[in-house]
Structure 1
Amino acid sequence: MGKEKNFDYEKSVKKVEEILSRLESPDLPVTSAGALINEAMGLINGCRSYLRDLEGSCMSGFREVDSLRQDM
């Protein structure tokens, strides 16, 4: 999920927050809770993957800058 080009981290975090609010509701039917939890887990996994990819890109960029700096 996080590797999709159209993945929106901020929207995913907001959706997880909305799901958590719904899960805290005492009126939520138990039958709905499982589907909401699965949806939240998918979004969380997508966010985790997105952040890992972003970290890798940043680290690669930092290494490139360091390499260029050493060549000067």
Structure 2
Amino acid sequence: ECAVIGVPDARWGERPMAFVVRQPDSDVGAEDIRAELMNHVSAQRLSKFAVPEADRIAFVAEIPKTSVGKI
């Protein structure tokens, strides 16, 4: 599960930050996620500016949601 939000950036105004909930026993890291997203950039399915930097990929235990499932 993942949620991506825009956070302030001095150079670009705003950049994406991803909050990721790992699957149990997963050891996936930020660089693994970036590599997969860059595959989508190469295939022209995603813009490069939409890929968060590695330091803007945070691993969390859960993503808080409202009673109807909204973030």
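Only the coordinates and a few stated rules stand behind these numbers; no lab work does. Because the structure is predicted, anything quoted here is derived from the model rather than measured. Cβ atoms are built from the backbone, for glycine too; each structure is taken alone.
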Could you tell me which structure in 1, 2 was used to calculate distance in nm of label points 7 Å out along Cα→Cβ at positions 20 and 36 as 0.7? 2
If relative contact order in percent (Cα under 8 Å, 6 or more apart) is calculated for 1, 2, the one returning 35 is structure 2
Work out which structure the value 15.4 belongs to, where mean count of other Cβ atoms within 10 Å over residues 44-51 was derived from one of 1, 2. 1
Given a computed value of -6000 for helix-only ellipticity at 222 nm (-39500 (n - 2.57) for each DSSP H run of 4 or more, over all residues; to 500), which structure among 1, 2 does it belong to? 2
To test your reading of the models, identify which of 1, 2 gives -0.61, -0.66, -0.74, -1.06 for log10 I(q)/I(0) by the Debye sum over Cα atoms at q = 0.15, 0.16, 0.18, 0.26 Å⁻¹ when calculated. 1
